1. Using the calculated result -4000 for helix-only ellipticity at 222 nm (-39500 (n - 2.57) for each DSSP H run of 4 or more, over all residues; to 500), pick out the matching structure from 1, 2.
2. Using the calculated result 21 for relative contact order in percent (Cα under 8 Å, 6 or more apart), pick out the matching structure from 1, 2.
3. Quick one: distance in nm of label points 7 Å out along Cα→Cβ at positions 75 and 243 came out at 3.7 when computed from one of 1, 2, so which one is it?
4. Taking percent of Cα pairs over 19 Å apart, for residues 123-186 alone for each of 1, 2, which is largest?
5. Among 1, 2, considering only Kirkwood radius over Cα pairs in Å, which has the greatest calculated value?
Structure 1
């Protein structure tokens, strides 16, 4: 069991590290300027490709063949999908977010999570009680980009049941990886039915054709450590209960066609995917809500200040096309595929089965 958890941890690290640890808590602090409404807008703009990419990746890797398993035969696979952030989602315009007392100092184009780590955008925070006072302004830099590739893990067991039908289970018990990465748990299920044999045993169909449906849900929790830069704080100064909580879920419906050629099975699939993200900050957080006459920030503490859900940034839906192959080498399976959707992606993995 320890070896299994070690394997799961290695795969999840590739996905969750980008979500929680690629930006240090000091980097996260870079968006805690202004009131919670402003911060919510900044987080939505910055994290938009992370949410879309992770939702797209979470929906990947369900199957590489339309052919279903025989009764009680199984397939255990470990794979990962990486979505690619398109050029259009790698930057955002700070001055177009409708922020109340924050403006860019110079260029207003800032990197998103999927943008460049070399693009640095400075902003000026004005004291809302005296916005025109040049002495009451605070300069800071927004977080830079992390990566253009957003991965998600897939660990699943597929078992053949009656009437040319497979059932698939995705399961990771909620497990703490490390203090830096946090805890993660995943649950999912899927059903695939090969409709080729529904035409009758004597039907001359030179390929397999299947309909598949899959659902995945991943929960994430990570402790944070966001602190003010000075003691000029209004409200509670107890920051011991900070955490980032996320809930990622997605549906995937596909029509799949494949043809087994000895040990090699190519496939193509078309379908529709939808995903939703709910992310929230729990605990007390210091926000820069003013500037003193010395140009130093003043803070106000807010409890449970951010909840991102039901926004355009947190939801993905659209058509999806996949193509790839499966290699059957005795009991060893090798999988690879690519996907065309709003976010392009690639998937690869290995498995055991018979």
Structure 2
């Protein structure tokens, strides 16, 4: 009997062994991934978070498509505050089809915290599609506020206020949006609501004081600036200067001047502060005190024509027209623009 042996082309002789090799390699990779996954879970159970993360990362190297491992890896990154790595891991899960509201919400919050705003908007929309009851208006409102897009910021923040009426930060951002547009009258009620909802935010209270001042409400300006200090706002030089001005404008001259003079002990060569103090004394008819402060300015800067002119005005106010006129004219020679003050003085009789 004749036996015929079937001949296979050379390339086909290697296909089966190659496929077997690939299959075995893939199986080995999966086994290794699962081994380190389980080891990571064991370490997690023992509370050893760093060790569990190391094992999850090893598992990832063997099989980057293992969804169970990716979930644990993302969670481990979150626990250890490795937020960028957590974000990228959750993105891998979503790309593998794990488009649950939980994953979208994690991505929204992570992208928002990391200021990846375009991605945050994308995941906010995805979250809303998969879970229509989820509240995303706060995130969209704050993103638009940060981008100075106040029209959309107000739209989403007003919606967020309906979602969560007790959220003090929403009230604050609504007020701040109006304040940034210099619409102080609209801003004030939102600031007041914000500090009613959370009275611990002394920064908000201080801003409300400044906004009240800009809105020409001197009594409220003083009230809120003082309250901010009582709540813990740092009483640095800027704060004290604004507190002094608020006192003066609210009619509390002695309190305001006490603060200004205390500030001058800290900053004796501050020409702006000296001029402010001098002007306050001048406006309240205390011409000798005013001259002392303008004299101090000339001690630092003999070419300061405006300080010299105001000293002349002090002499005029005290009745010494000869010396006052002489000093004012000398100041005008130094700075001709001061002639406008002289013309105004002549028209009004001081």
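What follows draws every value from the coordinates through simple rules; no lab data is involved. Only a predicted model underlies this, so the values are computations on that prediction, with no experimental measurement involved. Cβ atoms are built from the backbone, for glycine too; each structure is taken alone.
1. So the calculation was done on 1.
2. Values: 1: 21; 2: 5.
Derived from 1, not from the others.
3. Numbers: 1: 3.7; 2: 5.1.
Value 3.7 for distance in nm of label points 7 Å out along Cα→Cβ at positions 75 and 243 corresponds to 1 out of 1, 2.
4. 1
5. 2
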